[in-house]
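FYI, it's all coordinate maths here, none of it is from the lab. Computed from a prediction, not measured in an experiment: that's the story for all the values here. Cβ atoms are built from the backbone, for glycine too; each structure is taken alone.
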Structure 1
Amino acid sequence: MKHFISQIDLTSKLPEKYKSIVLGAGCFWGVERKFWELSGVWLTSVGYAGGNTDNPSYEEVCNNETGHVEVVKVIYDPQKIQIEDILKKFWECHDPTQGDRQGNDRGTQYRSVIFCENEEDELIANQTKEKYQSVLDRSSFGEITTEINVINAYFFAEEYHQQYLAKNPNGYCGIGGTGCAFPND
């Protein structure tokens, strides 16, 4: 399976010193586009994570109790983009206070999640959550419901989901942010 835009094999070995993070912010089609556009991101793919079954299908994730979330794996060069910049885009691209939904998309597969590759990144993610919560509080939003953990497993979604909005430019994208900017230090 190759990335539709870059033509890099999605199963390529992570280049030395590159890092990854797995993010769920609603339907993975629109979320993936937000990240493949960022300078310093080497590769994106969509998949499933956070659940209790191996290699789930899209139909299983949508219709069964797999516990998986539609997610985007972002592989990036930390010499060109910092994890904080990726998380800024994450917080701003969706409403992390909506629980098991984003807009009209409803179900546990649409919940907000951050799955980090290590505990150090998990700490950074939690710090950014606290910063963004303070912004949301000032704008009368509720509590952030985003789940933040170290990644357990990531399963690629089917090929037709990969870079879907590049293949289908007029395709559905139901994500929308709160309109609240992440604070600059």
Structure 2
Amino acid sequence: MNAGKSTSLLQSNHNYKVRNLKTFIFTPKVDAQHHQGKIHSRLGVQQKANVFDESFDFFTFFKDKKNQKIACILVDEAQFLTELQVKELCKVCDRYNIPVMCYGIRTDFKGELFSGSMYLLAYADNLVELKTICEYENCTRKATMVARFVDGKLVTEGEKVFIGGDNYKVYCRKHYRKITGLI
């Protein structure tokens, strides 16, 4: 949503790599299908990633890698994690002392929490908010809400997930309410 989440993830991964530290980066299948299995930023930076779907088991994946001196696990589009996957990542972090950094958005275009985001908000040791600016006319408030547009027209109903193109705009709560009427 133009806050620089994927760019920040890729920069963090780069910082580990230049120090010869081992990382694992992940992207959800729903997004990987659109980006050929890579995490990409709007700045043009991209990196091949491990792809997970709803049945992927993070704890089992890392169980046999516990002796590999992994410096960090980075997850893009973390809103698509399931409750169980968030708990698995917590378990990996706690048992193997591997930091896990998740990047994603809180809510969908209807203003409803994504499941992954809800459990990350509940279980994360630390939250860092990346900020972007409301896209409404001359507003300079922090954008916290996401609106979906299809063919230039606002959409307030439909499937929770729609990947592809620049179909989303971000707004502060005040202007999101004005535009969508959803809250």
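Results, tabulated for the structure shown:
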| item | result |
| --- | --- |
| Origin of the derived value 3.6 (distance in nm of label points 7 Å out along Cα→Cβ at positions 9 and 129; candidates 1, 2) | 1 |
| Computed 31 for relative contact order in percent (Cα under 8 Å, 6 or more apart) - originating structure among 1, 2 | 1 |
| Among 1, 2, structure where Kirkwood radius over Cα pairs in Å as derived comes to 16.4 | 1 |
| Structure (1, 2) behind the derived value 3.9 of distance in nm of label points 7 Å out along Cα→Cβ at positions 137 and 153 | 1 |
| Given 1.4 for distance in nm of label points 7 Å out along Cα→Cβ at positions 65 and 81, calculated: source structure among 1, 2 | 2 |
| When mean count of other Cβ atoms within 10 Å over residues 25-32 is computed for each of 1, 2, the largest belongs to | 1 |
| Structure with the greatest value (metric distance in nm of label points 7 Å out along Cα→Cβ at positions 145 and 169, set 1, 2) | 1 |
